[in-house]
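Next come the structures, one after another.
Please treat every number below as a calculation from the coordinates, not as lab data. It should be emphasised that the depicted structure is a prediction, and the values quoted were computed from it without experimental measurement. Cβ atoms are built from the backbone, for glycine too; each structure is taken alone.
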Structure I
Amino acid sequence: MYARSVALSPYLRGLREKIGHELVLLPSVAVLPWDERGRLLMVREANTGRWQTIGGAIEPDESPHEAAVREAAEEAGVAVSLQRIRGVVGGPRFRLLYPNGDLVSYVPTIFDASVMRGTPRPDGEETLEVAWFSPAQLAAAELTEFTHALFEVAHVDAAGA
């Protein structure tokens, strides 16, 4: 899968300086905040304009839980309560090639969540828009390939289940 470029953490930047564009196995998180009406909060990715889950790489010495909470705050401006782990996935569908040639194989931990505080807003860098999607809207949304793969393996469908 081909992916957008993203800002690199200092850790990943240092690693890339040593290994170049070689494959990196990267633990990550995907956050699925659901509201009381069964809608899912999604973000519009800046480079492709497609909708995706909130999420990103886990930093050194950060737990998946901490990363999920941080990513929700950074990408959507909300504080979340994590409800459960929906799944931990990986494999060929989660391998991405970035425009600069970097190759990454993500291993995402997928969390169901609810928004505790904050009004959803984009960060203006990685995310351009945030929106709540009903099951019908989710089925019709223009999603990234990565998000399609996440939804398939985590059994998120038009019913929001």
Structure II
Amino acid sequence: MIRAIAAIDDKLGIATDTGIPWHIQADSDYFRATTKSGKILMGYATYREFAQPLPDRPNYVATNHATTLRDGFLIADDVDAFLKGGDASDIWVIGGATLFASTLDSLQELYLTRVSGDFHCTKFFPAFEPAFHLETDTPSPMVEGTPAIRFQVWSRVAQAKP
């Protein structure tokens, strides 16, 4: 199954020019636990933000850059072929904005952490409704000094057959 996971604010913002504008431990824990199995697919800009690959899972970088990646990262130079690779592994698309937009039509589920507020982001998750419907919506306990968050899972709406 091909899924995306992202934290988004009220305006679908995922980051500013300097990075993710919030640090919420519950979201970080959720991300690590949710993506612990399967393959990770990230864009090149997201790769540059990682000091090392996420442990215990293959970390692929969608890039056409003729470059050598750091140890533990693998190149996925053809995203469409990668997503249609045919093995049974789950694939987790983890960002950034360009990769989310280019893979949206291939995604079967979205795991979204909804962060309350407008963080004046410059990078956004693509509009995904009405192609997806909300399956679960779970609030996280409030933590003083951090914005309220909800963990949501969205599934692709089945398309009618012609």
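Thinking of I, II, which structure, once helix-only ellipticity at 222 nm (-39500 (n - 2.57) for each DSSP H run of 4 or more, over all residues; to 500) is computed, gives back -4500? Intermediate results must be reported in sequence, preceding the final value.
Details: I: -7000; II: -4500.
Answer by label: II.
Of structures I, II, which gives 3.1 when distance in nm of label points 7 Å out along Cα→Cβ at positions 61 and 117 is computed from the coordinates? Source structure for this number: II.
Here distance in nm of label points 7 Å out along Cα→Cβ at positions 69 and 141 has been calculated and equals 2.4, so which of I, II was it run on? Source structure: I. Using mean count of other Cβ atoms within 10 Å over residues 77-84 for the comparison, can you identify which of I, II gives the largest number? When mean count of other Cβ atoms within 10 Å over residues 77-84 is calculated for I, II, structure I comes out on top. Could you tell me which structure in I, II was used to calculate volume of the Cα convex hull per residue in Å³ as 101? Traced to structure I.
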